[in-house]
Structure formats: C-alpha cells, structure tokens
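Trainee: The structures considered in this document are given below.
Coordinate-derived values only; no laboratory data. Keep in mind the model is a prediction, meaning the values are calculated, not measured. Cβ atoms are built from the backbone, for glycine too; each structure is taken alone.
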Structure 1
C-alpha cells in the first residue's frame, strides 16, 4: 500500500462542509488575509503539510499515526453531518465531535512553530549560562564525552564565538511536537466535555458560517474586562470564556461554562455576521467559505455581505470611518480609541 505523505491538519471531510462538489472534487473559496488574495481550490490542497504526522518508531509504518487519527476524523465528520441534520448534539456524536475539536485545538503548523521558538529561547538561555564560565563549559564537555564515549574537538573560544554569531537554527523533532500535542489533546478534551454546548442552525438565505485554519476558537466573553497583563489568547480552562466551532456552513457550536445545553434554530443574519467576524479575527489568516460573498461584521461592526473580506480586515479604516464608529458607539477619546480587533 502506498504511504500517505500529504497529511491534513484540518480533515478534508470537515472542509467539505464549507464548500461544494465539482465533479470528483470538493472545492472551497479561500480568503488568504496574509497573501491578500481570494481563490478557489480543491480541499486536498489546503490545510495540509507533507509528513505532518509522520512518526518514526520501530515496528510501525511512518504514517500509522496519520491513519489512526484518520479513523477518528472520519467518524467525527459523519457525526457532524448527523448533528447538523438532526439538530441533536449528544451521545456518541457529541463524543466524536468533542474529540475532533480537541485534536484541532492543539494541532497546527503555527502552534508547532510557537513551540519551536519557545524551545529555542530556552536552549539559547541555557547556552548563555554554560558559556558564561570556561570551567562550567569544560565540565559540560567532560560529562558529554563520558556519556557518548566520544572526544569533543570544540574549544571554549570556538563555541562562544559560534553562539555569539547566532548563525544557526534550533529545531524540535516532529515526534516531540506530536507527543506534546497528544498530551495536550487529552487535557483539552476533558475541559471541552465540562462545558455546556449550544447548537445554532441557520438556513442558507440568512448567510452561511465560514471556517478557518484555526476552527476551534476560544475567546473571552467580556474582553474589555480582561486585565492587560493576561495573555491575549486565554486557556481552555479559564472561566468567562466561550468556544466557537463551526460544524458546517449551516451549523455552529458554542460552549460556555454556564447555562443549559440546547439547540436554537434559525439564527439570524446579525448572529452569523458576528460569528464570522470572530472566526476571522482569531484565525491564522486563512478563512474558508462556499462563496466569495460572505456575511460578516467588519472591524467597525458594520454588517456586510460582499466579497471584500480581505480589504476590510487588512486595510486600516480611514479617519472618517473611525470618527463615525466612535460617534455611533459613544467612544470618547482621540487616537487611542480603536474598534475591536
């Protein structure tokens, strides 16, 4: 059997819920806010990376983990279709979907790069300490030689100069990334299971929900009350937060710590606009929809239904637009007053 190399960190089956079929292929519209372009593409071509889940271990195929997670993803996609059709979020379908959410919440190229940068900063600080003193460096070298049985030819002066120049990149093994994600996955899954979930359904004539390359979004319910010293991105166990997860272009889940689990049918245009705004604002710059025209609230909280998502979220508002925003929302101040982002 041919080894799988093109690994989707967002399952194709999930992405198809926000697109359409063209012959044998499923298509979506991509709004790339970083490249500032909108285009149509096959779901096979997006949210994927070569060997993303490749795991080198004895007695296993390198793509065995990709295949195992693929089984979970397939069951979760089937559950999503059934929940969106029935309007009932419970039982086995709920469990499969929460498992998929936990997986998507911890697995992405961007989060791996964040982890790599953190590990690199730690390693660089350790090297700073080791190279502060020649005796400490020599002690470390002796320990390394004892463990490896090999003699080091690197001098203290050469090592210190190499570190000072910084002409190197510290990498983290892919297997280390995957192990960390699995550990986080179990923790996030437990926290997702403790929340109260509401399923919102919307008919097509009221617009459609979009998704992004970061489909599981956690946000503060009252961000204006969050102290400035707290991180911009809250944790999954933090109170006064809610989680958004679009199931398909016609259904979305919202999870809170309080309230009752319920289903609300026929969400209106304002609601769809708000949800699409929040998905875009919390994305990694890639929004996905079934049409070029999207219903959304722009950064100035105006309800729009057009193909100008990229322009409105990448071009700063004019002074006239800012003044109008402040007047409509009772904002007092000058240059410090800005619409929410």
Structure 2
C-alpha cells in the first residue's frame, strides 16, 4: 500500500512539473563531451563526424571555461570526454576521481587581440600601431611600434576585455602575454600589467565568450581571445607576434619562463593546444576511448575553424596510457610529449 501511495505521489509531482513547464533532469543518452567554451563548435563537429562513422549515440558538447569545467567534472557530473585548452586541467588535483593520467593534444591555436568593428579614433589608432609593427622592415622599428601600441592599449583610454585567469585559460594567457610584452618592450615584466590595472582599463568575465557581446556593441575596445573563436564569431582582430601569441609550437621553452598566479597556484606559459582525454569513471568508457582514438587522422577539417591540426598529436601522460592510445604511438600516429604538470 505504501509503495502504491509513493508511486502515485511521484507521478503527480512529475505531472505538476510538466504542467508548470519545469524541465526535469534527463539522464545522458550517449557520449557526453565537456568542452572549453571557445571550442564547442569544433567539438560538436567532431562528435557528429564520430557518430556518423561509428553509429555510437552522442550528445551535444557542454561548454564552459576549462578550469570551471574541470571543477564540475571532479564533482561527478556525467561526463565521458573532456576537451580543454589547458594541460593543467588534466592533473589529479583538477579532476580528482575523474583523473585518467593522460591527455592528447591534437590541434594548436593562438591568442589574438580582437577589436570593436565600430571603431572609434582611439581604437583605430591602436590597431594602426599594431599593423605598423607587423609590417616594420627592421627589429628596431618593429619593437618601437609594438611598445607604442601597448602603451596606448594600457593607457586607460580604451577598455580591454580579459577573462578571469582562474576560470578561463584565455584570460591567463592574456596576462602572460602582457607580461612578456613588458619584458620585451620595457625590460620590466610587470610594466603593462600594472599600467592596465592602475588605469582601470580591464573588463573581466568568467570566460572570453561572455565578452564578445560587449566588444561587438563597442562597450569595450579590445578583447584577448583565441584566433579560432575570433574567426568563428567573425570578429576583426590583429595577430600578435609569436612571442606573445603562444601560437609558435617551437617556443615552448621561451613561454615556460613566464608565470602568473591564479587561485590554483602559479601557472606557466605554454603553446596553445587543444587536448582531449577519456575521463576515468566516465559514463561510457569504451565509447570515450573510441572517440579520442578517432580524432587523429579525422580532424583536418578543423583548419576551417581557424585551428591548426597537428600532423602528429602529442600524448602527455603520468600513467600508462590505455592500449588503444598506446597503439597510436606504436603506429607512429602520435608522439609522446612528457608528463602532465600543473
């Protein structure tokens, strides 16, 4: 009798919720991919292609800041695969019981400076300085033009969008880029960082995607964002030199010499790679591994999104990788890149 009453009450609650327009949580019905917000479109394209090739059920990618997503995943959300743009999010400290011990970098990106399409004279002047630096005929003129561009960018006459460095790697890399600019053009790493803060010239949000609308409306003049995101959102942008863009994969040693503190501790510079792993204790372990193994050789279309697919993906691992991933290395389809470090 009690079971019958409880069942009746449960049905009534469901009917009331439906009638009131309340959406009840639904269990996952396929591969669940959590992706850095800047790469949700790319993740969805990979997911769709994977489904078409294998018939395995999939769900649309769930986006957010890489650091924020790692926190959610560590708390036990029903995730299968994690696609992030920060290697440090794959550590045991970040993922807790979902830590797999490995991550595969499969594409590279770079940091750019997007600017408002409805430019005012201040924005126009700064853009012109960056373009002049890019076209300079010698190093002296180039450095002088970049110095002038950053002096104007951080003057307080224009607002710069930088996402929260503790929740979004794009923000972390923006601050690291400014630190490098200070070292290169003022012989003082903190010069442009301190100048930007002192002049109250920063507008922040949880991730760079949240700052696109203020940029498009002209409420901010510039936004540090990944080139692929600027490309997909059809934003105007200036490219930064290799030292400042984290887009030169041969400059790992140079980037690693610069650091910025976040709530997770000190973070070091590194080339911008897009990584993937099959999470431990995931919702569908076999499909998760099959999906990550599918990416090498099936990701060339990502160039249409402004990304640069790696000829050979790079495996970073602290533990012995799964057999299907190790097989890719033995076949010469990926290379080992060393351990995962925070």
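Trainee: A value of 24 was derived for relative contact order in percent (Cα under 8 Å, 6 or more apart); which structure in 1, 2 was it taken from?
Mentor: Numbers: 1: 20; 2: 24.
Considering all the candidates, the number was obtained from 2.
Trainee: Using the calculated result 22.2, 88 for Rg and Dmax of the Cα atoms in Å, pick out the matching structure from 1, 2.
Mentor: Clearly, the read-out refers to 2.
Trainee: Give the label, chosen from 1, 2, of the structure having the highest value of mean count of other Cβ atoms within 10 Å over residues 174-181. Spell out each step's value before the answer.
Mentor: Details: 1: 16.1; 2: 24.4.
That would be structure 2.
Trainee: To test your reading of the models, identify which of 1, 2 gives 0.85 for FRET efficiency 1/(1 + (r/R0)^6) of positions 182 and 206 (r between Cβ atoms, R0 = 35 Å, to 0.05) when calculated. Display every interim value, and only then the final one.
Mentor: On the way: 1: 0.35; 2: 0.85.
Only structure 2 yields this read-out.
Trainee: Out of 1, 2, which has the highest value for mean count of other Cβ atoms within 10 Å over residues 110-117? Could you put the intermediate results ahead of the total?
Mentor: Details: 1: 14.5; 2: 22.8.
Top value of mean count of other Cβ atoms within 10 Å over residues 110-117 goes to structure 2.
Trainee: Assuming 1.4 is distance in nm of label points 7 Å out along Cα→Cβ at positions 214 and 286 as calculated from a single structure, say which of 1, 2 it is. Could you put the intermediate results ahead of the total?
Mentor: Working: 1: 1.4; 2: 4.8.
It must be structure 1, since only it matches.
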